[in-house]
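What follows are several structures.
Values quoted throughout were computed directly from the atomic coordinates according to the rules given, and no laboratory measurement underlies them. As the structure is a computational prediction, the values presented were derived from the model and not from experiment. Cβ atoms are built from the backbone, for glycine too; each structure is taken alone.
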Structure I
Amino acid sequence: MPAHLLITRSSQAIAATPMAFARSIAQAFKRYGQSPAQVLKLAQITPAKLLQSKARITAQQLEVLSGAAMQALDDEALGAFSRKLPWGSYGMLARASITSASLGMALKRWCRHHALLTDDIVLRVTSSGDSAAITIEEKHPGSTTEFGLVHVLRNIHGLACWYVDSRIPLQGARFPFEAPPHDYAYPLMFQCPLQFNAAQAEIRFDARYLALPLRRDEKALTQMLQRALPLTVLQYRRDRMLVQQVRQALANPAVQAHNAETLSRVLNMSPRSLHRQLKEEGASLQQLKDEVRFERAQDWLNRTDKPVKKVAAAAGFRNEKSFIRAFRAWTGQSPGEFRAKSTV
């Protein structure tokens, strides 16, 4: 999986990539006692421009530079680790995980097999509650370059999106170094709340994506590996996780009836398909309806002083009694008790 996955711009003509990344690639050549002159020329980056601290290059230039550098150095990690990752290493990781039954299993396989390539870092997939994370533990903190850590995170995130053919929005990203001078590029690459000077590198996302089945096969993988630049998060404008789409529809006041028939029409699918796909994602329509109603009720109790009876109606309950009973089951307290504590 080439390093071009770092770029998340939809247009290759936009010069949004920090020249610092090109300098990191050039530094890899020096580490191996080779000259980067030829690959820089291929990418149309002059030696003078390479040294300009605030200069930027396009995604196309980074694609040419990184692809040529990986083959010239026979190192897909581009000098990030203590030993080379020979050409084809990341493709091998993808092939080893593409037969997985779910995205979670595929990512765990990818991380486990990555440890066979280098012991400089340990990648883990974890989940806690509704959030999942991919973390990078450095065996020797500070030994892996900024470019190396970003490269790995963007690769595995881009591959995850491609595997399930869906945009996987990030909830947050953390990095164990100070915000660099080119920190403007990080919101473009990760599009989520960012934290620098963290304990370790990490990206977080909704844990429910881990249960999604893979939508790719070996033939599709072979075609993708021929040119991986298009494998970017922004390519996936549609979120294929049905749970999210149902939640959005349930929260939409324009949807008059929140039953399977109405929702399936809104989502352009049959009621049977709706129930089946939700089950595949580990959810049910009733569960999602309860979650949305609960969130709406919490919001009204926190933001307004409206009577509980009106809050119950706004949350979609037929009467105050059923609302109080359901709210107590959710929180262990009555709506009045919840409101009193939230205003303390």
Structure II
Amino acid sequence: MAMTIKELAAICDATMEGGDSSQTLTAANDITSAKNGQVTQLTQARYRHCLKESAASACFIASDFEIQDVPESLVLLRCVDPEMAFIKAVELLSSPVKYAAIISSQAVISDNAILPENCHIGAFAVINDGVQIGESSEILAGVYVGQNVKIGKNCRIYPYAVIYDSVEIGDNVTIHSGSVIGADGFGYKFRNGQHIKVPQIGNVVIGDNVEIGANTCVDRGALGSTAIGAGSKIDNLVQIGHNNKIGQHVIVCGQTGISGSCTIENYAILAGSAGIADHVKIGQGAVVMARAGVANDVAAKTQVFGSPAKEKRVAYREQVAISQLPDLIKTIKQLEARLVQLESKS
């Protein structure tokens, strides 16, 4: 939807500075690519130089951000939180894809599935017995939905995702292509020279406003539920083992692996390629940094790094000490040689 800079400023509670506020905006773009008729944002000092040559018509910027050499045609939109204002601008100026409320004749749907009139079921989707789907949800082409699955309102399941039996999904949930929700957990007991499978008869429960990235796997509980709390965001290529309890507004970045029966408390962040051993507790607001290997509990509001993971400052000091080892070894060898010389003289 197109609008003038003045209209956008009013919606985003921004103060205009310079330029022509009557210009029409048709899109939002990043500061290195924005063109005339587009709005951008400047939130980091290292991109300050980009604004000088920018062809953008408007730019969100913090109220106290100092900037010079602003093009005469560009309107600065000063506000308290330019990042959130820019997100709002992207939403207003873009045209999000919306799928028509139709059920494809090529979908396979059980007679006792419960579907609202305003949902979208794409071609070759499979909807099994006992499935319940909420208002305005979209099940795109090729999605498999197992028996007795519950999907809430305003959800979108992208093509070729697989939802196993008895999974429960809240409202406003997005699940991207290739994800598998509710596969068996990896549980075995070694007896008499063989691995005996532990029955995996639990399910997965996903709260409201969760997003799960492409090719991510969330295993069902062995007996109870694997749970993902409301507002949590799971990146692509993440493995979440059975019986994990992931709290609200948790961030799990790509290629992270969480073993079984862990507790990840609210607002925790697991950075890329983190590895979490089984039965570990990550406290509220804690940060597990990239490629950390966590074998023990992590206290709330702490940051850990390394493998095995340690408190960030301790781990960094160890890294610095390790980097100094070659010089220390060289010094020791020199001292040893000097000692031999002194002993030979005596």
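Miscellaneous remarks
- Among I, II, which structure scores highest (criterion: relative contact order in percent (Cα under 8 Å, 6 or more apart)): I
- Entry that produces -5000 once helix-only ellipticity at 222 nm (-39500 (n - 2.57) for each DSSP H run of 4 or more, over all residues; to 500) is calculated, selected from I, II: II
- Distance in nm of label points 7 Å out along Cα→Cβ at positions 80 and 160 - structure with the largest value, from I, II: II
- With mean count of other Cβ atoms within 10 Å over residues 104-111 derived as 21.0, matching label from I, II: I
- Largest in mean projected area of the Cα convex hull in nm² among the labelled structures I, II is structure II.
- Here the criterion is distance in nm of label points 7 Å out along Cα→Cβ at positions 64 and 144, and among I, II the highest value is seen for II.
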